[in-house]
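Chemist: What follows is a group of structures, each given as structure tokens.
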Structure 1
Amino acid sequence: MSNPGDINDTPITSVRQLAEYIAAGCKPANQFRLGTEHEKFGFRTTDLKPPPYTAPDGQPGNIRDALGELQRYGGTPILDSGNTIGLALPDGGAVSLEPAGQLELSGGPLATLHETHAELMVHYDQVRAVSRDLGLGWLPLGFHPTATRDDMPWMPKSRYAIMRRYMPLVGSLGLDMMTRTCTVQVNLDYASEQDMLRKLRVSLLLQPLATALFANSPFTEGKPNGFLSYRAHVWTDTDNDRSGIPAVMFEDGFGFERYAEWLIDSVPMYFVYRNGRYIDAAGQRFRDFMNGRLPGLHGVRATIGDFADHMTTVFTDVRLKRFLEMRGADAGNAEMMLALPAFWVGLLYDEPALAAIESVLRGATRQDALEARASVPRAGLGASWRGATLRELAHDATAIARDGLCARGRSNSAGDHENVYLTPLEAIADGEPTQAEYWLARYHGSWRSTVTSIFTEAGI
């Protein structure tokens, strides 16, 4: 989730103006970049419990100290009411906190997957270095394997207080989404409105496949939960006004302007940010804000900056901003963190690859994706897909992604092409276990039905 950003106080005068704001993200293909974001749960190495923001008991190992130590690498503190809640990095990326202290790296805009690999390794080295003396470890899984909801701390980030109040009003699992989930996602560019539409629809149809390939959350409160991706299940009952696969994105005539209309009329607000503080506006309509009719803020009219903030409160499986965010995957090990951007870059950044996956998906509908999305948290790659299973689709999609990566021709100093990062997914498509299946086998085997070994084996 976002940190407080730059303020754009340009008044909103029309919906078309909002569409033009989104369209300003279009860029030529030779300027396409990728930005990878990934999260991980903190834990105290002494007792495996989630660390608080501060430790009033005087114990070592808290989130504020971790952020403070990370500043030695050049990050500038991001403040919320005087509390450090993130770091702005010199390369344009950021380190930020999710609601329960999950540590997120929002990577900078990079040209190649090799750069993404280097960025990940540097981040992990820095996190390990500062965490060692603090008695902290970090666990990249889709759902916390042992903690209850009440065990999870809350970070002093003002917008989270608003969401914490509102979430139980619109779904039964929203607080679990906030506190007990972690994801990996990649942000990708588009060249035009039509290019955006092609990429958006392909990636929405394929999100259930991504969820299956990256499933990594089979435990809840120390026991198997019956799911491969419990994180994906959580999203089925979080806040469906702003989540999932919206019908509007498959309607004729959908584009930047229709999306802006949907955002201001159909997605309830969370907040208004003014003078360094968040004002609770949860459940209100953004169009009323545009017209100066928000309760408690009568006469105050929305700006472009307010609209940019509102866009960050949409949690669709693929989020449209001035770029596209792929949001369907559980966090996982380093190889899988890199496989996620490799998969999507291979499919979407090469024109023949994009055309090929469109051909594979020809005739697929939103309803097909919804049905797969409902079954994939439990069934994984065994979920039904148009008369077959997602495993068959995985073979086609990973082969096309490999071709797309090869066509990009981006090699590192050792001569490796970007397709090396796709290898873990190809193995899974060929029958190797997903991360979730691997951990379940460990639980029922050498772990002897005790899940705490995952902190050692999966932690960084």
Structure 2
Amino acid sequence: MLDRQHMPRQDPEKRRTNFEEVALGYSSEQAKKEASRCIQCKKPACIAGCPVEINIPAFLKCIDEDNMEGAVIELKSMNALPAICGRVCPQESQCEAVCVLGKKGEPVAIGRLERYTADWELGTKPVPEEKPETTGKKVAVVGSGPASLTTAAELAKLGHSVTMFEALHKAGGVLVYGIPEFRLPKSIVQNEVEYVERLGVDIQYNSVVGKLDTLDELLEEFDAVFLGTGAGLPRFMEIDGENLSGVYSANEFLTRVNLMKAYQFPDYDTPIKRGQRVVVVGGGNVAMDSARCAIRLGAEEVTIIYRRGEEEMPARNEEIENAKEEGIKFKILSNPTRILGDESNWVRQIECLNMELCEPDESGRCRPEPKLGTEHLIDVDVVVIAIGTSPNPLIPMTTKGLETTKWGTIVADENGMTSMEGVFAGGDVVTGSATVISAMGAGKIAARAIDGYLKK
């Protein structure tokens, strides 16, 4: 059996100075070798492990047989955004986690082959999509993140007329404002958006539903509505000093860097504080993204502060490894208690308290408890808070009858149906902040449910 093919990457010393993509992708030879490792199980667990139910053995067999057009058709029949998923989805905890080869060795690199297939299509010409006969039904999709793009694409393939309403000037949601260029090039996102548009989806930009149109007004014009507005409202720690200059939410920091191109200053005139000593609070992928952006903006020292141990970090192992290679420090079992500033209200220090792990909490992870008397100060000039997000409350605030939870998420059943007739929801706005692929899975489920609803 062949060994798993290594993914070429930029050298750490070089990549920490640029925003170019870190992972360089497989060559044709590497892709064929890796695809040939699939043993074509009779009962492939990898399909069940994929939230969008890709026939993984089928598209891997096409690669192995050098039938790349067939691989594209197999992949895109179930996944509207393969070039994105191949880069940012946690395959190691999903499809690859149940690969039979992983029991005695390394699983097939399904995510890397998904990326290779999608990039092959982008580098040649799009495989044409057959346009179905129109149903005459109209659906409004609110938001343009992974859940919304998936829902819109699936509904368009079924012949429904789809209009997407995006609050920003670019489509993609968290894919464009949250995930950095070095992990997910924005040209890739744009290509995937253009694919959805080729299916017939009409995207209306600068359209804030809840302001320009209410949900009730959309229901007067459309036969059904899907809410995929994500979870873009930042959370803070509610400690002293979070309002000081130089303290950012990860949402603002990453939006300035990614969507507004602060890293290309002065070509893009977006202001951002380029600190020499940066602290990022949190242990997820957003924290890793923020820290890795800070190092590329020229920081001399970047430290991630996390209140649990490294094993409890929710970030992908690959992202933690990349961050360490790029020189980012990890201060684990530590939690900020306050942020201190100077006479001009600029952040200068952060006070932390050491923690110890106790019994698991409701998340299943060991509960961190403070070790009294261990307070200490760290000199810093930029702090990024990356401890999670919540849904924007605008639509629920302007809509009577739309049920929400105490966390601000929209209540929806297993098919995405909300408490309002004809209104469906999916992705982070229902679950809270989660992965791109889980949002896409919710989008597929909701699309099927909407199709059934329209047919009734």
Structure 3
Amino acid sequence: MPLPTDAVLAHADSDLDGSLGRLFDFLRIPSISTDPAYKDECRRAAQWAADRLAECGFKAEVRPTTGHPMVVAHHDGAGPDAPHVLYYGHYDVQPPDPLDLWNTGPFEPVLVDGPHGKRIVARGAVDDKGQVMMFFEAFRAWHATHGNLPCRVTVFLEGEEECGSPSLVPFLEANKDELGQADVAVVCDTGMWDVETPAITTMLRGMAYTEVKLTGPSRDLHSGLYGGSALNPINALAKILGDLTDDQGRIQLPGFYDGIPERSMEQKAEWESLGFDETAFLADVGLSSSSGEAQRSALERLWARPTADINGIWGGYTGPGSKTVIASEAFAKVSFRLVTGQDPDRVVQAFQRFCDERAPAGAKVAVSDLHGAPAMEVPLDLPQLQAARAALADEFGRPAVTVGSGGSIPVVEKMKRILGLDSVLMGFGLNDDQIHSPNEKFEQVCFHHGLRSNARLLAKLAES
């Protein structure tokens, strides 16, 4: 006996060209959130998304914020007793610059040939319009075949993800009674292990991002008149930052590793079974050897261990020619990627103590906390995560791997903290999709699998 999902998948396959056409319409809207000149285009993208959801039976609204608008849509699905799922995505995109490196217009989407078949090339193809359209089109397929969805569904799209999400927290706090009614969130802004192997991201590193300022003399000094007697802030700051890690790659902040759990042998074994080639990974960016903590595997270092990185350092004269000056101040941007068990505020405080203990006499050091968020980890026994694994296994004919992410998706932490929702991170991008770069692309086969996987997920969640 055919299952209800069979008809949905058959419709999705038969209407793939229509799905691509709608995605191309979405991609043609230059919804660049960071540039005020595109404010109207962001509003147009939000309205376009709301209109497409309305076509699938949603009650959809474009809601104002102090910045770009949000899209909130609700579908009653199979009724008040059905599971309730919140789908999150973003309709804004990065600027396309540098334009001269694009092979085609960034907002003129095209299908081009690639090693895995056709690929969609445009700004936003995979981040995040293409991934948003996968679940939009899954809704459309269910609506077309059954006139309904098997779950209650809320869709929440923001338009400022690519410019720091300044309106996100106020909006979540103001609407938590509405948005927090869901049982779980689904986020598709992640990737697969490879084109044939689906993945669910269960770990996201957090962040403590700082700026450190070291002040010495009251003004810039002539290095001939004062060199050898006066403190040089740039020298002093460079020495302090040089002590951040030891020769084994361990970070030297006091108490930095306190509370970090060890990964289970089973999880480490699963990561080892993936066959990650770190040599090739580094060779792709022109490096021939790895760094980081000794005695830790590559994926453990990338996903489950914290880092400290100097992201910028400046002071004194950096223009053309020479100027023999001892600067009065030196600055650096220093970021710490954090894992489960670490508190961003405590890390910043530890960094301040670390700098104070090493500052030479006469120097003043101030560490500013610019941004922080804790790491996130989704419980592996979460029922909705198991439903996602089952949906992906049915679609790909192989188990989904659970992976970590060295980066952060801040909305996941915010939805957990404000709405109380765990997230299932089920995305379909690939490492070579050139996100934020010219010629961003999304493999058509990944888009197609993602559409079908989201259709399957709705059925699995309805059963959970």
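Taken together, the values in this text are just the output of simple stated rules run on the coordinates, not laboratory data. This one's a predicted model, so the numbers in the text were calculated from it and none came from an experiment.
Chemist: When Cα Rg over 2.2 N^0.38 Å, for residues 183-230 alone is calculated for each of the structures 1, 2, 3, which structure yields the highest value? Before the final figure, lay out the partial values.
Modeler: Working: 1: 1.59; 2: 1.42; 3: 2.66.
Largest calculated value belongs to 3.
Chemist: Among 1, 2, 3, considering only relative contact order in percent (Cα under 8 Å, 6 or more apart), which has the greatest calculated value?
Modeler: Working: 1: 21; 2: 16; 3: 25.
Checked 1, 2, 3; max of relative contact order in percent (Cα under 8 Å, 6 or more apart) sits with 3.
Chemist: If we compute Rg/Rh (Cα atoms, Kirkwood Rh) for structures 1, 2, 3, which one ends up with the highest value?
Modeler: Numbers: 1: 0.94; 2: 0.97; 3: 1.02.
If we compare Rg/Rh (Cα atoms, Kirkwood Rh) over 1, 2, 3, the biggest value is for 3.
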